[in-house]
Structure 1
Amino acid sequence: MAEDWREEALRTLARAELFQAVPEDRLRRAAEDPDCLRETFARGEVIYSPDRFRRCLGVFLSGRARVTKGALVMSNLERGSLFGAAALFHRRDRYETTITALTPCAVAFFPEALVAGLLDDCPPFRRSYIAYLSERIHFLSRKVEGLTAPSVTGKLARWLLETGRTEVRCPATELSHRLDVSRASLYRAFEALEAAGAIRRTGKTIAILDRRVLEQQNGGI
């Protein structure tokens, strides 16, 4: 890693989910390994796609990107976000999603061999990696359930529950893409949840008033 950005990159890596419990000297050794590469991407550039990816763990050092599967928006990535963990240690020749830069981005890539070394000699990293993959499985399972919800209201309720927050700020246009629904359908879902006393919407901010009502709506109405 180049001297002019190394320390800032290390601070970002130390805050990333998988590396928070890794001792500083061990993280520095991995980050300074010649095989750990930093690459930049222009706005609109595809970082990963189903037929063009690398067997690396990626960590965003700066910028924002969007994860899509076909026309469906899966999630957004930002500084400290991880990707590629599930693409390691198997020989499938396709990546499951497309990652596109929304702004200029810088990404650190840890090749499979470096990740394997951390798993072998750093128990905190090993536990974090297992926990991270378990959480991803749970997230994707909930995502599938959300896609099969019988109503837009159910999808919206499920998404709000998954945030784990009492207040969420998200533009309607972005949320309609995330849920793969029309804006008109989304506004009707907002109205239904507000009428049920589950939420209060003010501009781009959604305040969650009653999680129990959201859980009831979660199954779709």
Structure 2
Amino acid sequence: MSYFANKTVVVLGATGILGQLTAHDLRQRGADVRLIVRSPNSLAAALRDLPVAVADITKRGEVAAALTAVSQGQSVDGIINCTGVVAFGNFSELSDEVAQEVMAVNALGVINVISLATTSLNPEGFLASFTGVAADMTIAGMGAYCASKAAAKTAMGVAARELRRQKIRVLDIRAPHTETGLITRALEGTAPKMPEGLQPQAVIDRVLDAIAMGEKDLPAEAFAAQSN
């Protein structure tokens, strides 16, 4: 039997490529999948029959209300955060509005999700979030993005310690560059030239297998086999 069979799992950011694949594959593995999205009209047709609630991840109250709605007030077995935005440009070039949104979604959003895990997850449950390899890098022209992801990584590390007593596993996913098309949807700026990234399906396969096998960290090197 699949590890995910009959487990209730909430996916945040199910309108993006990683979120869509995560929700789809969890369903294929037998999970009871619930969704939290910011733009419900962007949800893939194949996922529209799933329970869905709308929330802006940067607003803790909205996320809490959405989680309560899709779970019908019951604790869940897992939460997977697939949200994220990107912007490019040197610090001197980045607009104040965009810099704030990058930090709000990628860093504050993760903190908001973590804050709900203590009261929303069953013992032996899991919290996973796509931080990305940028959390471990310092790249000129991507400073705000890298900083936001580094903050998220730190928050996830602290969450792993705080939630340990409840036997809740925290998985920080720092996958290498993946061909999701996110860089073409940057809030601002133009992406530097990058090598070809991993295929999204390979990344999701690795992530869900890691959750099922009880892994507690997924740095970029954990995806080495997917890049071959």
Structure 3
Amino acid sequence: MFASLILLIALASPGPADPQPADTFKPKAGWKPLGKDVWFDPLTKSLILRGRVALREGALEHLICSRGSKDHESTLTTEAPPRIIHAGLLLTGAEQGHPVRFEPKFEPPTGSAIAIELTWTDPAGKPHKADARTWVRDLKTDKPLEKDWVFAGSELFIDPRTKEKVYAADDGDIATVANFPSSLLDLPFRSSASDADRVYVSNTEAMPERGTPVTIVLKPRPQPRP
């Protein structure tokens, strides 16, 4: 396990940041910093990220993407490195499954179900909290997303040109609402990335203004005993 953590942490670093609204966030005592904008809370066995609201209106492919990657189709962006998020999820006790498989037949992503909680403060200083699923609306049902994301874990492969190991989620696919083999967190059912078939949009009424700093808490969802 520790060898996997070292491998995931050692691969790359996030790009430069653009100017954003002021952020007064301060990590709590006891949180362990793992990298930029990501902490592990050993008391609650949860992973904490910092992000900002990106897309408030329109079709989605992501709940969370790396900043500067897929911002135009993602609810939230973060500068937390994907490989560090992967390592942090292992620390929470989450079990990695596998990304979506399309060949020889479709297999949905698998892995521990991950509860995602969002907290933020409005301009008046009032705190807010929401389940991340309420920020995603299903056009077919006109209701918020019902299923949790699962810890698919993305792909780790050898670049045929450089012969170096590549962690696919480094392209920005942290938590998606469309199935990608590169997704770190994905939905556990078929969800197309085709423009004609995308059914998830930002639930604008539930969200604060674009650029609002948001704390993102990831934690394995307790599963009912059989």
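Which one of 1, 2, 3 has FRET efficiency 1/(1 + (r/R0)^6) of positions 29 and 61 (r between Cβ atoms, R0 = 35 Å, to 0.05), as calculated from the coordinates, equal to 1.00? Value 1.00 for FRET efficiency 1/(1 + (r/R0)^6) of positions 29 and 61 (r between Cβ atoms, R0 = 35 Å, to 0.05) corresponds to 1 out of 1, 2, 3. Given 4, 13, 19, 16, 14, 12, 8, 7, 5, 2, 0 as the derived value for P(r) over Cα pairs in 5 Å bins from 0, in percent, for residues 125-180 alone, which of the supplied structures 1, 2, 3 does it correspond to? The correct label is 3. If you line up 1, 2, 3 by distance in nm of label points 7 Å out along Cα→Cβ at positions 77 and 93, the top spot, with the largest value, goes to 2. Match the computed value 0.75 of FRET efficiency 1/(1 + (r/R0)^6) of positions 109 and 189 (r between Cβ atoms, R0 = 25 Å, to 0.05) to one of the structures 1, 2, 3, and report its label. Answer for the origin of the read-out: 2.
Which structure, out of 1, 2, 3, was helix-only ellipticity at 222 nm (-39500 (n - 2.57) for each DSSP H run of 4 or more, over all residues; to 500) derived from, given a value of -13500? Working shown, then result.
Numbers: 1: -13500; 2: -11000; 3: -2000.
Computing helix-only ellipticity at 222 nm (-39500 (n - 2.57) for each DSSP H run of 4 or more, over all residues; to 500) on every structure in 1, 2, 3 gives -13500 only for 1.
Rule-based calculations on the coordinates, nothing more; no lab input. Because the structure is a prediction, the values reported are computed rather than measured. Cβ atoms are built from the backbone, for glycine too; each structure is taken alone.
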